[in-house]
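Following are the structures in question.
Bear in mind that the values in this text are calculations on the coordinates, not laboratory data. No experiment lies behind these values; they were computed from the predicted model shown. Cβ atoms are built from the backbone, for glycine too; each structure is taken alone.
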Structure 1
Amino acid sequence: MLEYISTPKAPAAIGPYSQAVEAGGILYLSGTMPIDPDTGSLVEKDIVCQARQIMKNIDAVLTQAGYTQADVVKTTCFLADMGDFAAFNEVYGGYFTSKPARSCVAVKELPKGALAEVEVIAIR
């Protein structure tokens with residue numbers, strides 16, 4: 001059975017997808033962007049500010065679904081510029097203290113001109 005997770009405390013999907021879907025005790029979060037859910041706008045063009053907003057948005061969806069960051073087992077991180085890797089890691093490491101498995105790749109471009117995006121898989 002699938003459960004579709006949605007919260008106004010994280011940005012609404014900007015396409016035909018859900019914020020997250022839970023299936024069999026596994027939660028799959030869609031790529032999370034650095035968008036302020038109150039304004040629907042991208043936060044300022046600074047990797048630290050954007051990474052913090054992403055983590056805040058991830059936390060909102062995890063909380064809505066009854067999970068915590070400690071339940072996260074895998075993330076996939078997308079960076080528009082690998083020059084931002086160290087600064088992004090600083091924020092990421094402060095949030096994901098449980099050190100889930102991770103992939104981090106550079107991409108040519110992200111929606112809305114974002115500098116980063118993060119997908120999450122959590123297990124209860």
Structure 2
Amino acid sequence: MENISTNKAPAAIGPYSQAKLVGNLLFASGQIALVPETGEVVQGGIEAQTEQICKNIGAILEAAGLSFENVVKTTCYLHDINDFAAFNEVYGEYFIGKPARSCVGGLDLPKGVLAEIEIIAEK
């Protein structure tokens with residue numbers, strides 16, 4: 001088992017790691033819309049937050065030598081399920097391989113963000 005960490009994604013804000021590589025599988029912790037350099041939440045609504053989340057995920061994938069093409073499963077959390085369509089617009093620009101996905105809404109998320117995405121990828 002290998003810890004995957006990069007300063008191009010937000011540091012963990014609790015007792016967990018950004019990601020773990022176990023054999024050929026990468027398990028990444030849920031990413032929220034934090035700017036890595038400042039630790040601040042991106043402003044601008046669901047689209048801007050989803051864009052930052054995907055950038056953070058991309059940085060973790062890159063640190064593991066992977067890309068969005070390697071993602072096999074995502075779990076998505078939305079504060080407001082009414083943001084589903086706008087979230088999907090940005091999500092679809094990154095996850096073009098259409099991994100398996102679960103998406104739930106109506107949740108209070110860390111730091112008051114509007115969305116969170118966690119991934120599993122295969123090397």
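Just checking, which of 1, 2 has the largest value of FRET efficiency 1/(1 + (r/R0)^6) of positions 40 and 72 (r between Cβ atoms, R0 = 35 Å, to 0.05)?
1
Computing Rg and Dmax of the Cα atoms in Å gives 13.3, 38 for which of 1, 2? Please list the in-between numbers first.
On the way: 1: 13.4, 42; 2: 13.3, 38.
Only structure 2 yields this read-out.
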